[in-house]
Structure formats: structure tokens, C-alpha cells
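Have a look at these structures, which come just after this line.
Read-outs throughout are calculated quantities, based only on the coordinates presented, and are distinct from any laboratory measurement. Just so it is clear, the structure is predicted and the values come from calculations on it, not from any experiment. Cβ atoms are built from the backbone, for glycine too; each structure is taken alone.
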Structure P
């Protein structure tokens, strides 16, 4: 059984995806019932879209099921499908183990951001308000998680601290300014701190984590967008012969699909900051370990658009006291223009699919034609 499963990596990926869909879709109703019995529901801002006030009290923190199922499925697949169960070559086993380290780094970032979001959601529920952790506390937590993730990626996974401009051979030497300090043998006896890359990574992880959080403002919007993005990153990981990373991406994508069954309009449950921050952290981390740090701006372009709409709105309003959008993030602007939630959700999914496909095409062309 173990040997046969380990021989078919494509089957492993689709099995993980399907299992995640089934598990999350099956477990979420139990969570909904539990949250309702405890009166744990979303608090809606009074100054937001008025039509959303009817959603107040809808169970939240549903993202915890997606994050836990993704982690447990990954562990199960690694235990049952490791190539050591076959007569695989030492080179293949080492490549697989390298992929495990990369996948664990993604899970560390995802679960860390998810835990931070869980605390944020608990505060909202406890105090019956739409605001949870203070901005300073949330940023401090995200910085700690992002720093840990980056140092793991560079020192344990062994990724390069330099950036390559997509479709070119131009390298930005962010590893030029680095500090090496003694450390236990698990990291080779030293800890490398690439300061410029660390700064870049902090911006990327915080930016994407919060961008997915901003996108999670309509029923099903964030879950659907993350599904599409993770499917593309799963394809990239598979193309790069990193099966463990592909399994993680498949587990997250499948979990989001299963969650969508209950999160689509009108939502029976919200993912909360537990889900949105965790999934955003996963997107950023998988972009880092696959060295897609710049292409993620295209693959996850919908999150960039949502975040930029908020930045533009704030900066312009502070300078001119006028608003560019009727409300930010931009999905609320279209709501104020009279679009239904379903229309916005589907159209944003379409945009996400187009951008993600474009990003994958650029990745494939870069690897296949330019030979980078």
C-alpha cells in the first residue's frame, strides 16, 4: 500500500485535494453548531456597508478548520507516501526531504498567522466589537512570524536571499548585507541573517497576509481567490519537483473549496482573521520558498489590487479630503455602485484566474525557454 502510493505523485496531490474538500465540508457544520451554541458571531462595523449589518452574529473563526485540516493532511501524506517506502534513489529522497522542510516553513507561517488571527477573533467576540488586537500588537506579531519564516527559509530550507527579476537574468543581490552568528548544528552551525532580504520578506509577508484579510469582506471572495492562487502554486511546486510543497498547496486549496460550501453567499460561517491572516501568510511563504517573490504580485494580483485600493484611498483622502472610491477595499466600492455580492465575487474570481494563469505562463516560459 505504502509503496504503491509513493510511486504516483499526481495521485497523491489529487487525493490530498479531494480529502481536504471532503473533510472541511464535513467538519464545518459541527463547528457552526458549536459556535452558535456559544453565541460566537461576527461583529459588523456600523459605519460599513449597511446591507452587511444583517450578517452580524454569523459564526466566525471558520478558518481554523481549513488550517488544521491542511496541516494534518500534509503530515498524513508525508507519513504514508514518503519515497523511502519504495526503492527510490538517495537523490530523490533527499529532494523529497528538502521539499518537506520547505513545506514545514510554509505551515509555520500559516499556522503562526492563523494563531494571531485566532487571538484577534477571540478579542472581537469577547468584547462584542468589530476591532480586535491593536494595530501595534498585530504588526508586532506578524513581524515575529515573518522573521521566523524568513530565517527558516534561508537557513533551513536553503533558499537564495537574492531576487531574480522575472523573464530576465537580472539578479538583485539582497544577500550582499548579511550577518553570520553561531547557532546549533541544525542550521549548519551558524545563522545567516540577510538584512536586505529580511526587510523585503517582512514587507511581502505582512503585505500579503493583510491583503488577504482585506479581501475577506464578501461571502466566499477570499476563499475562492486563495483556492485559485494555491492551485497555481501547487502546479509550480509540482513542476519544480517539490512534491511536499505541492501537497501543502493542494491541501490548502481543497480546504478552501470545502469551506466555500458553507461560506458562499449567503454565508453560514466566516473564516475570520484566523483564516484570512493564516491563508495570506501561506501565500506569502509559498511564494518565498518557490522563489516566486516577484511573480506573486501577478499570481496573487487580486490581493495586491485590494490592498492598493485601501492605500490609495487613505493617502488621497489625507491630502485632499476627497475619496477616490466610494468605499475601500475596492470590492465595497462596487457594492456601493449597486453590484450584488455574487456578481462581485464571481468577477473577482475571474480576474484572479486570469492573473494567476498569466503568472504561471510567465513562470513556465521563464523556465522552459530562457532556461533560468
Structure Q
């Protein structure tokens, strides 16, 4: 979703996204030069000063692109997106939904004999399909043509300051979509869903009542937490879905605080501190290789997943980039567009098993 050297090396298709981004910028330079050449004789000295620009060059775009990456890492919850980008699926921008087949059942007759001849059937499996949309995220910002002064040093600072504020809002929407999707997005009957509400995510109700695990991980005892992750609801969900261990489990700060409490041990009827944290004591029993805190979750809430492309994958149709919009007149403002296209795919296999789980107090 972001153009870095490491991302392009890991996902070569992103180089095509980078080339398209640069092409749009070069097109703007040529169009802007042509507009100024056609109108220079009619422009006032003030207009000429404000348009004293020989294209938006390499140094300018390096600053713009550097800031895109810098502010990516400052948004709450982006750590989850960044972790998943290791298994992203890079697609052409023309792809609006990513479909995949789910194999059905087949006859279970297997013959055992000495001659290897029938009877056994020659049927074939049936397919169902599922898929996820790839929406486009866009945001804009602009700089007044007089303030820009040909995008001199002051003008560049104004562009970057404006971009910084808008990037925060853009990234907030991006994280929100990865976690919860958007009710506005439906393509060919496929809804835009996030990790927490995706139809293929295992939902684990931590609340009380029918079907609830009846545990509050923000205050549960060491013994209750250990039971939950092993013989309890979490461990059972992992076993039911053939998950040996989730690669990452993200927990809310409130759950994290409880896991960071000093662990205790009972000796001779006395409760003593063990010298470690609750997490350090139970870590080896939890079917999750890494447990991390995120401020994108709150209260009695967690998510966990196997970091595999056949389990969960960001669908990247266009890496996030910034391009200038055409200026039809010398007094037109310098407007810029932030744009990227990304969806999220969570899969179940033919037996309905999933490697993604979300736990919370669910109604």
C-alpha cells in the first residue's frame, strides 16, 4: 500500500504502481509548462512571480514521498496494517473485486484392492466463490497560487504542512477500513468488511450470557487467563480451526495492562511474586507466537491471525501516492490529490475453517 524500496523488492508489481505515479507527475509538468507558455505574454508581473516554476522536480517529490512514509507510521492502528502488508496481494487498478474459488466436497469412496480396478467413482468437486472489493481512498489539499510563489521554499513548506494534516485523516480512514470495513462499499454483492466484522473471521463472544466465554481479560486472574487460552474458548477456537498458533495477537491497552501485572505462585499456601509478568508466565501456553499491544483496540477486545496470504491479505490496487491536479489558468491554485486503492480479504477454506479470530463483548 506504500511505495518503499523494501516493499517494491518484496512485491515487484508495486514497481508498476510507482511508474504510473511518476507518469502522472510528468504529465502535470508538461501540461503546466504548456499552459504558462500559452499565456505568459498576457500575465502580470505578480502572476509571473507566482508561477515562476520549471516543473515540480525530483527534490520536491522526494520530500512529498518521504512525508507519506513518515506519517504512515504515526497513525494509531497502522502497526496492524504494516504487519499485514507483508502478505499483501498487489493487483491492477482495474480490479474492483478479488474473487477466489472455495472447493466443495467430493465422493468419499476409496477402493482398496490387489488389481487396482473399479469400483470407485469419477466425480469432481463443486466450487463456490467468495471475494472482497478494493475501494479507492482519496483526499485532497491545496495551496493558494499567490501563497505558493512558484513553490519556492515557503511554498514547499506550505504544501508539506497541508499534506501532513490531510495524511493523518487519510490514514485514519485506511486503518478504520482494515479493522471494520465500510457499509458504503459493496461490489457484485460482496461487502467491504474489515478484520473485526468480516464474515470469514471467527467471532468469539467474551461476554456473559448464552454462548459467551464470560471472561473480562482486562481484569481476569492469572489462572482464568491461562485457562481461557488453553482449555477455554480461545484454545478451543484455535483447535476447531486447525490453528497450531496464530502469528500475531493484538490486544487492547487494558488487556495488555492486565497481562503486565506481576505473576504469582502459591507455595505452601502462600501467594508469592514469581519475578515475571502474567504474560511471561503464560506465553508458552498461548497459541500465538507474538502478543502485542495496539491502541486501535479498547477494553475487552483482541484480534489474532495467521500471517499467510491464503488466510488474510490486503488487496492493493494502487499504492498510496500524491499527484498534482491540472491548473487550467495561471491563477489556479496548486491542488494535490492523495490516492490509493486497497481492500482486505479474509478467507475460509472448503471446510469453513479460518485463521483469523476477533474477540470482544459481542451482543
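With respect to distance in nm of label points 7 Å out along Cα→Cβ at positions 10 and 282, the largest value across structures P, Q is given by Q. Calculated for structures P, Q, distance in nm of label points 7 Å out along Cα→Cβ at positions 234 and 250 is largest in Q.
A value of 80 was computed for volume of the Cα convex hull per residue in Å³, for residues 66-145 alone; which of P, Q is the source structure? Attributed to the structure labelled P. Consider the structures P, Q: one of them gives 214 for volume of the Cα convex hull per residue in Å³ as calculated from the coordinates. Say which. Label of the source structure: Q. Taking distance in nm of label points 7 Å out along Cα→Cβ at positions 82 and 306 as the criterion, the largest value within structures P, Q is that of P.
Assign the value -22500, calculated as helix-only ellipticity at 222 nm (-39500 (n - 2.57) for each DSSP H run of 4 or more, over all residues; to 500), to the correct structure from P, Q. Derived from P, not from the others.
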